[in-house]
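Enquirer: Take a look at the structures below.
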Structure 1
Amino acid sequence: MEILKDDNYSRIVALDRIVIGEMVELYARFNAEKAQFIRLVEYGKNRHFDLSSAQADAFCEAWLAYRADQKAKSEKEAARNAELIAKAYHIAQECPAIKIQDDRTNNGTLMWSVSVPELGFWWADDWFDSPEILLKRVKDARDIWEHARLAE
C-alpha cells in the first residue's frame, strides 16, 4: 500500500499492481462522504465501486471481524493439531517398537511416516501430512504390536 495523495479533503492509496499479460492497478480514493475503489486495466474497461462512509465503515468492521475469526480458527486448529501430534508421540514413547519419522517437503509441509520395524510393518501410503492420520496410525501400530506380542 502506498499513499499517493493526502490532503485535508481526500486520500488516494495504491493498493495493488499486477501484471498478468496486462497491467492491472487497484486504487482507493477516500473522502468524508465515500470510499471509492478504482480498478485500472491496460486493455479493457476501467471500473470503480463506491461505498458511502457508513457502508465503508460497515465493510471494514465486517472485514476485520472476519479476519479475527479466521485467525482464532487457525490458532484453535494449530492447538488441536499440536495436541494430536503430542498424543501420537506420547503413545510412541510408551511403545518403543513404533517409529515415527518426520520430514519437511520443499514447500515446508511437515510429513510423517509410522512403522513397526521389528515386525516389518509399514503402511503402503508411507508419508502423510495429517495430524489426525498420524494419531490413528500410531494407535493402529500400537494395536498391531500388542496383538503380535500376545500371539508370541
Structure 2
Amino acid sequence: MSDALESLAAGKAFLCVAGDAARLEYKAALVRHGALPSSRVPGCWDSDSLSAAQCRTRDEGFGDVELVRSIYGWSVRDGGFGHSILRRATGTRDEPSGLEGALKFADRWVSERSGRRYAWIRVSALKELTSEERGLLAVRAAMGVW
C-alpha cells in the first residue's frame, strides 16, 4: 500500500472512495436518529440502536455502496441492509472491468444523488491491490476526490 493510502486508512476499517460529504452527513443523521456508541467496541456503534437509525436514514434517501473484489474481479454492491444487491457486475461493454470501472460506476451512482450517497472499500481489501490499482487510488487521494 502506498504511503498516501496508508495514512488515509490508518485506524479505519473502511475508506470512502466517493461522496465523503454524504458519508459525514450520514454519520450525523445516525446520531440524530438515536444511534449510540458501542460500550464494548470503541469506534463502533451499538448494534440495536444502529439498526433503527439506519432504517430512518434510508427513509431519508441515504445510500451507500461497497466496492468488492471477488474471484471474478471488482463489483459494486449495496452497503448496509441491501448488501446482497449487486449494483454492478465485474465489467460491462461500456466500462472497464477492473477497479477503474468500479470507481467510475460508483462516481456516477453517487453523483445521481449527491449529498445522500457515498461509496467505500474495506481497508482489508487495500492490502491485496495490484500496483496499478494502488496507483489509481493514490491519484484519487492526491486529487482530493474523497
Structure 3
Amino acid sequence: MSVDAGPGEAPTAIAARIGPVYSLDDLMRLLEGGRSSTGDIVSLVERWRLVGVRTTDDQWTFPAWGFEMEEGRLTIRSSVVDLWGRLPHDGFLTDVDLSARMNTRFGELGGTPVGYVTRYGIDGTVASAVSRLRNRVDTHPENEQSAYPTG
C-alpha cells in the first residue's frame, strides 16, 4: 500500500530515487490483458497486493521492480509485495524512502531486498532486517511528526 511521496515529488523525481516506474495508464494497459481499471489497480494497492507510490500531485507510480514478465505478460511479484507490506509505513519514512531501500544493495543480503526475496522469499534474514528497520523507525525522534496522515 502507499500513502504519499515526499513533499513536492513528481514521477520523474521518484523514478530518479527508486528506479524505473510504471504509470497508472501503463498498468491499465499491461496488467490482466488490458482489462484493469483505475479502481481495480488502486484497490490492489489499498489491499497490499501491489506496490504503489502516490505523488503529491495525486499521480500513482509503480516501481518496475514490483513486476516481472512471464510468458510475455506483466505479473506482480508477490514476494516483493509481501516484503513491502512488512515495512514500517506508519513512521516518518515516506513510501519513496522505503522504495529506495527496497532497491538498495545490502551486504547481508548479497544484493537488494527485491532481488533477495525474488530468489529466496521471506526468510529469517529478511525478517531480521525488517525488524531492525522497524525498531529504528519506532525509536527515531522524527517519528512523533509522522509523514503519514492518521485518519
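Enquirer: If relative contact order in percent (Cα under 8 Å, 6 or more apart) is computed to be 25, which of 1, 2, 3 is the source?
Expert: Corresponding structure: 3.
Enquirer: Could you tell me which structure in 1, 2, 3 was used to calculate distance in nm of label points 7 Å out along Cα→Cβ at positions 44 and 100 as 4.8? List each step's numbers first, then the result.
Expert: Numbers: 1: 4.8; 2: 3.8; 3: 2.6.
Of the options listed, only 1 reproduces it.
Enquirer: Suppose Cα extents along the principal axes in Å works out to 41, 32, 28; of 1, 2, 3, which structure was it derived from?
Expert: 2
Read-outs: derived from the displayed coordinates by stated rules, not from any lab. Here the structure is a predicted model, which is why all the values come from computation and not from measurement. Cβ atoms are built from the backbone, for glycine too; each structure is taken alone.
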